[in-house]
Structure P
Amino acid sequence: MWVYRTSGCDAPIVLYDYQVGRAGSYAKTFLHGFKGYLHTDGWGGYQQLEANGVTLCGCWAHARRKFNEALAVCADKANSPEAKGEAFCNALFEIERLATAMSASKRYELRQKE
């Protein structure tokens, strides 16, 4: 199941598109004509969309998960790069929590400030 969701608007739209596989061609076909930012996990299948005016944006939740997994096996948890990476992600998530009820322009201002 492919899931597409709008963002930056007061009433987001969520669309479900059933396909028999996970090939990047499904997203390419569904998003034909779309130009703008596409927030995704790091899966390589989305890269074929970049040539069509799409800018891929990575997902901080997926990045944070990798820091968390590395931290679980780290000997010096307190001072490790893994702990710093996880703390950075947590700080970004806190900014987003503050911005939840804000308009898109106010969210942008907060993000730039913080």
Structure Q
Amino acid sequence: MLFRTAAVAYGSQVIGVLLSGELDDGTAGLQAISACGGLTIVQDPDDAASPAMPQTALANLDVDHRAHTEDLAALLTRLVREPAGPRVEVPEDVRRDSLMAEELADTAALHAG
């Protein structure tokens, strides 16, 4: 949900970093970031404590960067100093998914409180 919301709100100014994990939800978020013109970074699965999430992302998305954790700080420092890519039109499916995720989060918060 975080990646999709950021992609819709900030488009090409977003840099999504996907690290170690077991599920595949990060892939959908990175796809949204990419579709909105942002940059995508995936931790090298060989470097991950739990490689399933990075592996899924790499298998389903052409990522902009694949990096080991020790290289992330330098990579991010370099990328934030570069100009963002051109603004792109947010795809309707990404906008819709982001709105649905926000509504689900709002509903969950109401029931939790």
Structure R
Amino acid sequence: MRHTALAVVVLLCAAGIHAAGPVTPYKAPRTGDGRPDLQGVWNFSSDVPLERPAAFAGKKFFTREELERQRVAKDQASTSLITYPDNGRLPKLVDGVRRAPGAEQTLEALVQRV
């Protein structure tokens, strides 16, 4: 009886593998010049603000009632994306420290050279 059951299991597995067909490896879509095609909708929106509102300066997480009042997605219980420092706000800039130029400053410098 055991040999018959084993033979049936082996036959069913073989039939399943045969029915699945040959394995074709996944090929990522490519653009005309061969680069990966990353076209599509990329949504980086979040209901959680970058900086914590001043009313919640000392709170890292909302209570359920605050969540409902703030209309923040329930799976995102954080009060801000910034978690350090503890107040959840961007630190003030220090005098005398140069900032790295942003896109606007770089473009402005390029236009002045032309």
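Each reported figure results from applying straightforward, stated rules to the coordinates on display, with no laboratory input. What you see is a predicted model, and the numbers here were worked out from it, not measured in a lab. Cβ atoms are built from the backbone, for glycine too; each structure is taken alone.
A value of -17500 was computed for helix-only ellipticity at 222 nm (-39500 (n - 2.57) for each DSSP H run of 4 or more, over all residues; to 500); which of P, Q, R is the source structure?
It traces back to Q.
If we compute Kirkwood radius over Cα pairs in Å for structures P, Q, R, which one ends up with the highest value?
R
Using the calculated result 1.3 for distance in nm of label points 7 Å out along Cα→Cβ at positions 7 and 55, pick out the matching structure from P, Q, R.
Source structure: P.
With FRET efficiency 1/(1 + (r/R0)^6) of positions 39 and 87 (r between Cβ atoms, R0 = 25 Å, to 0.05) derived from the coordinates and found to be 0.95, which of P, Q, R does the value describe?
Derived from Q, not from the others.
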